[in-house]
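Visitor: Below: a set of structures, written as structure tokens.
Please treat every number below as a calculation from the coordinates, not as lab data. Keep in mind the model is a prediction, meaning the values are calculated, not measured.
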Structure P
Amino acid sequence: MEPNFWDNPEKAQEQLRKVASIKSWVEGFDEVKKAVDEVELMPEFIEAGLASEEDAEKAYARALELVEKLELRNMLSGEEDKMGAIVDINAGAGGTEALDWASMLLRMYTRWCDAHGYKVKMLDFQEGDEVGVKSCTMEVEGDFAYGYLKSENGVHRLVRLSPFNANNKRQTTFASVAVTPAVDDTIEVVINPANIEWETFRSSGAGGQNVNKVETAARLRYHFKDEQTGEEISYVIENQETRSQLMNKENAMRILRSKLYQYELEKRRATQQAIEADKKKIEWGSQIRSYVLDDRRVKDHRTGFQTTDCDGVLDGDLDGFIKAYLMEN
């Protein structure tokens, strides 16, 4: 109601986002309270002949669903959780089998995003020599994409009777998934220009006026030393999303900001977990989940959650794993 509220549109929009967030929590709480009150009244309704035991069971199931939904959302209260996500998938050692596994993971996450209304934008894609994917980077646009997908950060292990083996032998292969928040201009990330090295190269892929003719793709190398630990850190980011070298460089810088932000988050998380010793440490490079297809079993090693619906999981049904991870932490 302030007369000068819209004098600064950016500040006004930020305030409206805060209001919308608070309002959604109030509405969520009111919905839960109404459902719980209805359950509490059910014995009286049954006694008066106004409801059946079946009605009571349905009311209880709905109240439980709403409470769990709100609890799950409460696990996404971190500043970074509401952001979009940048997902890197890299095939591990294992040749053709590993390349195929990386492509299966890409399909799995794309299907999950489609089912939840998230938009997927491919930022970089390195095709496998024979089949599958060597590495790829995609951006998932939408509220809370990072909050949900951060559960996928780590190494994913596949065990199956390999279709690429003439004797159909059981093989084990790995692929790594790195998930970082897609930071926007409201998040301040310090980048030292002296630590940046640029390279350009020709984009891969079929067709296009500039593809394979002009060096429009950009490779960004960023090296720095952690002031607290003295550790040397290095990032290599490639982007060939557009036919404009300038746009690809801007996209690479945006991904770098996201990775540096994630690095600081992990340092903060490690400190907190050292204090709270009862919580499991989540660490890049750890094996987080096994997909054992011939035994019909997918198990998350951090939470113990597992399912026999391997096909459903590979088709993007990850909600059980995501919920278990969020509630565990």
Structure Q
Amino acid sequence: MDNYYSMYPGYPGQPYADIRPNKYEKRRIKRVYSGAAWVLIASELVTLIFALIITGIYEANGIDPAATNEEGQYLNTVSFMFYGYMSVTFSNILIILLSSIIFKKNLTDLFRDTSKLTPGRLTLTALIALGTAQVVYFLDSLIYLGLDSIGYMVDVPDVTDPMSGGAVVMDVLTTVVFAPIFEELLYRGIIMRRLCRVSRSFAIFTSALIFGLIHGNIYQFILGFAAGVVFAYADIRMNSIIPSIIAHMAINGHSYIYELFGGLPEEQQEMVQSFGMGMFFIAGVIALVIAGVKYGIRFPEYDEYHKKRTLPILVASVPAWVCMCYFIFSIAITFVPVK
């Protein structure tokens, strides 16, 4: 079975290649980076188009999905969630299909190799991802306190709580099912797989960085990057996109466990959440130790050969600069003074 996350012919890994890339190889590698950047740019544009279409449909029916109450909570929760979630989902589906055609990649290849997909490995991956998430949540709380101490906060949209039954169903479907599948296909199946043509280690961290940036605020950036590294590493080690989809579903879905205790007093809810975070963290650490002992934690090679083909050429890609500036700007504008 071929490795679908391995480096392609004509790129790093060939024993006869020179340490320094010639101008023709530089041009080819630059196209790899620019192609990945154009996918991201197209994704943002298509998301905007879908959002405008959905907005037009709502306006034609006299619905304002962005209407809020005095506390800033959305009044038409289902409408807002459909507007926000489905515009992104529709965009991801379209971009995934178009990218697979343009880059001539068969998406079914990403699911074909199941030789390393044992229940034990998948469970360890999910637990490591969950443990990583708990560390990020703790870091996020420190960032929150730090920002609050200087009079700033991160402006993150709030959804009415408690939500209606329809809103809960839509939230679960989009967050736990649709988002993990289509985001993994786009960011690991398309973006990372393309970057692997140059360096698999570089692809792991770069795709994770991109995944963090696209979430649009500092809290989710840290979670997206940290979890993205776990997702990408697992996919490459097991030569399948299934591990990252399952781990992504685990992270997005585990928070719903705490909803079961929503009827308890606030102090007890906080105790349950703290206990849950501690247990998930411990489980993640144990899983990481077991994975390290049983399978080893080994990132793909990243030597001088790869270094000369990654950042030095990436910074020459204009589309990559456009993406980076746009995403950083999107995160920067979420920092606002405390009201």
Structure R
Amino acid sequence: MQPLNFAILGTGMVAAYHRQAIEANADLGARLTAVGHYDSARFDEISRAFGVPCLSEADLLASPDVDVICICTPSGQHAEQAVAAAEAGKHVLVEKPMALNLADADRMIAACDAAGVRLGVCFQRRAEPLFQTIHNALRAGDLGALSLGVVTMPYVRPQSYYESAAWRGTWALDGGGVLMNQGIHLVDLLVWYMGDPVEVQASAATLHRRIEVEDTLAATLRFGNGALATITATTTAAPGFPHRLELYGTNGGIQIEGENVGRWTLVDASQAQVEPVGSSTPAGAGSGGDPRGIAATGHIAIARNFIDAIRHDAPLLIDGAEGRRSLATVLAIYQDAGLLVPE
């Protein structure tokens, strides 16, 4: 099998997940060949940490030894870097959010289409078996007609988290606060399960963190079939609690806490097309208390799907169009809340 050479642009926290994902897919020929960073004074240090050469972005794009670029830089840099990678003939796997506005997201999609390369977006929960099973059950109609979705995110990110990097908590490079940075993963699941909202109402505030963007938000969404959903999120709920995602329909409901199912109850379980999932393990705070509190399994599965798409033209779990959906919803919520949204 010919190797598929990956490079990681950006060497922060999330780059470690991409490194694990590449290593875990070595059986499919994936291998890490380089990382990219903006500070040449750190190249030697970063090379030692990752075990591969550290290059400038320009050298990374020009390298004939790179087939795929994983973009793990601050969110505000994603669009320009993805377009440049596509124009250099590289496949692009970009971290969430794919961009900070819809025009940039569309540019990324168009650039990858024009170059004939694949564009994937890292919403790794869609790749996890639990969330795929829920999606299958909803499509099979096991919950009946959906009426209500509930997202609750009582997270904590202390002031030190935002001060750990100058881009955090800024409109220009973070693109938003608790909803754009942390909450967009659950927004992605919500639109995957319930569809794209047709109406939103929202309020947001910066209550306890010294940042430009919101640390607390509440929103109500209405969908095309009339169903409603609520989103409440904060990064000020010390010491941090597991998020909750709840889905209710005319024939049953599912309550998820963290990555565990608390309840999956149907009016008539004998009629279920998909076997309900349960868990007796209490959910820990996970990413609610620490951004590193997620497993690498989702990223591993995303990378595996991405490799399959490149090698065999398989459909991507989250392509550019799917990655755009949650971004559109977050921006609509920000607009109704009266927040400053970058153009």
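Visitor: From P, Q, R, which structure was helix-only ellipticity at 222 nm (-39500 (n - 2.57) for each DSSP H run of 4 or more, over all residues; to 500) = -20000 calculated on?
Guide: On the way: P: -14000; Q: -20000; R: -10000.
Structure of origin is Q.
Visitor: Please state which of the structures P, Q, R yields 17.2 when mean projected area of the Cα convex hull in nm² is computed from it.
Guide: Working: P: 24.6; Q: 19.4; R: 17.2.
Only structure R yields this read-out.
Visitor: Can you say which of P, Q, R returns 20 when relative contact order in percent (Cα under 8 Å, 6 or more apart) is computed?
Guide: Source structure for this number: R.
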